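Structures follow.
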Structure P
Amino acid sequence: MDILKILIIVTNINAYSSGKETGLWLSELTHLYHAAIKKGYEITIASPNGGIVPIDPESLKWFVLDKISKQYWNDTSFRELLKTSKSLSELSHEDFDMVYLAGGHGTMYDFPNDTTMQSVIQNQYESDKLVAAICHGVGGLLNVKLSNGEYLIKGKTITGFNWFEESLARRRKEVPFNLEAGLKERGADYRKAFIPMTSKVVVDGNLITGQNPFSSKEMTKVVMQELEKQTQNK
């Protein structure tokens with residue numbers, strides 16, 4: 001059996017426009033990475049520009065740094081891997097079984113308008129393969145159009161970090177746009193957990209979305225199940 005190939009896309013942005021530090025939210029990468037490694041899947045970590053992947057310092061605080069994330073943060077080889085992410089342009093013609101957009105506020109700056117990313121996601125989705133995104137990574141779906149000219153997320157049931165959660169995170173004045181409103185404007189059927197900052201994962205066909213960092217474990221479980229289904233259907 002062929003080894004499944006996963007492309008994980010992460011941000012290159014290390015600060016808000018105010019200068020305050022941000023980046024990738026670590027657990028939104030590590031949980032999926034850990035599960036995929038255990039399965040023997042081939043993983044490629046890429047970013048819009050390639051190179052260094054900054055980590056949001058908020059995601060390293062003791063009360064959010066869970067066991068798996070701490071394990072990888074203390075792994076020097078993994079830390080080195082995050083200094084040498086592939087550029088998306090290098091991978092635009094490769095085939096993957098799943099494309100996964102990890103989050104963190106940094107993605108709000110370099111995901112939505114990246115045309116290479118849009119092309120990768122469009123091709124992935126129209127090839128009937130999995131597209132997954134979590135938290136602010138969902139912003140990478142905002143401007144993806146299909147071959148028929150329609151937005152990918154139009155009419156799709158999805159989730160992502162909501163505006164009230166931005167208030168709880170004290171980031172309303174920092175973020176460049178309102179992700180929840182943007183998703184709704186594109187015609188998405190937006191869903192969220194009843195209690196903010198709790199896990200919510202939504203599956204709509206080959207599109208899988210997670211609401212926030214607290215969805216990382218459930219997101220990984222669901223994504224791995226969906227990958228298994230695709231393997232069985234090959």
Structure Q
Amino acid sequence: MAASFEFQGRKYVLDDTAKQYKTAFDDCRGALEETAAIFREPGFDTDMNGWKPDHSSQTTKMFYSDRKNGRYFCGKTQLPLTTEKALAAVFADVESSVKWNDSYKFSKKHMQLGEDLDISHYATNKKLIVEGREFICARAVFRDADGSILFAAKSTELKEIKEGEHGVRAHLYISAGRVRPLPNDATKCTYDYVVCVDMKGMMWKSVLNPVLGRLLHEDVENVRRHCEKLAAEGK
């Protein structure tokens with residue numbers, strides 16, 4: 001019998017062709033559950049209670065919150081695309097990310113685990129004082145009845161990809177994304193992005209955290225500019 005789990009009324013099933021990736025499948029569930037929990041936190045959609053302001057701009061507001069796993073960063077902006085188009089641009093089409101986001105050295109899908117579930121492998125370029133890092137992540141998508149879409153990722157174990165060929169392998173505790181249609185214009189959406197990562201390597205958190213805040217702001221801005229370009233091209 002195929003492995004499966006339920007999340008907010010939807011059943012996710014592990015493909016027979018991906019049975020050896022049961023651990024990653026379980027991590028997909030964990031990523032979705034933590035993502036939903038973050039966006040349900042009191043004040044997240046209003047006053048950001050429990051979060052502190054970080055590097056912000058006119059178009060992207062940034063916040064942070066220090067928790068058990070480390071510092072959680074949050075970016076909030078608006079995208080000129082429908083939620084489905086934003087999902088495709090920001091998350092689903094992982095292979096194209098390297099073409100428009102200079103944070104990535106490469107990005108590719110390693111294995112499709114099931115509908116809206118996969119393992120992806122990517123590496124980042126050196127930015128500021130942070131050397132490039134490698135990530136292997138279990139990723140999942142959930143479409144809510146209210147029109148919002150959650151997309152979640154977290155690090156997963158994958159021994160078949162040798163560590164070290166693309167830099168230090170960092171640990172992504174959570175990458176939580178959400179797009180929601182604007183109440184008065186469904187052709188546009190809000191974009192909320194939360195991430196917590198252990199970059200590994202020898203760096204003091206007091207030095208690294210402010211830099212990561214700037215890098216995450218840049219990443220959200222890259223997403224916004226990419227979506228604006230797609231909207232201008234009518235895509």
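Rule-based calculations on the coordinates, nothing more; no lab input. Just so we're clear, the structure is a prediction, and the values are computed from it rather than from any experiment. Cβ atoms are built from the backbone, for glycine too; each structure is taken alone.
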Determine which structure produced the value 23 for relative contact order in percent (Cα under 8 Å, 6 or more apart), calculated from the coordinates; the candidates are P, Q.
Q
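A value of 1.01 was derived for Rg/Rh (Cα atoms, Kirkwood Rh), for residues 55-158 alone; which structure in P, Q was it taken from? Could you put the intermediate results ahead of the total?
Numbers: P: 1.01; Q: 0.96.
Answer by label: P.
Out of P, Q, which structure matches 3.4 when distance in nm of label points 7 Å out along Cα→Cβ at positions 143 and 167 is calculated? Show your work: numbers first, answer last.
Details: P: 2.9; Q: 3.4.
Only structure Q yields this read-out.
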Mean count of other Cβ atoms within 10 Å over residues 7-14 computed as 23.5: which structure among P, Q?
P
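2.6 is what came out when distance in nm of label points 7 Å out along Cα→Cβ at positions 63 and 223 was calculated for one structure; which of P, Q is it? Don't jump to the answer; show the numbers that get you there.
On the way: P: 2.6; Q: 1.5.
Value 2.6 for distance in nm of label points 7 Å out along Cα→Cβ at positions 63 and 223 corresponds to P out of P, Q.
Quick check: 1.5 is what I get for distance in nm of label points 7 Å out along Cα→Cβ at positions 15 and 47, calculated from one of P, Q. Which structure matches?
It traces back to P.
So if we calculate mean count of other Cβ atoms within 10 Å over residues 79-86 for every structure here (P, Q), which label has the highest result?
Numbers: P: 14.6; Q: 20.6.
Checked P, Q; max of mean count of other Cβ atoms within 10 Å over residues 79-86 sits with Q.
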For which of P, Q does Rg/Rh (Cα atoms, Kirkwood Rh), for residues 103-150 alone, calculated from the coordinates, equal 1.14?
Q
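Assign the value 45, 42, 33, calculated as Cα extents along the principal axes in Å, to the correct structure from P, Q. Before the final figure, lay out the partial values.
Working: P: 45, 42, 33; Q: 49, 44, 38.
Among P, Q, the structure yielding 45, 42, 33 for Cα extents along the principal axes in Å is P.
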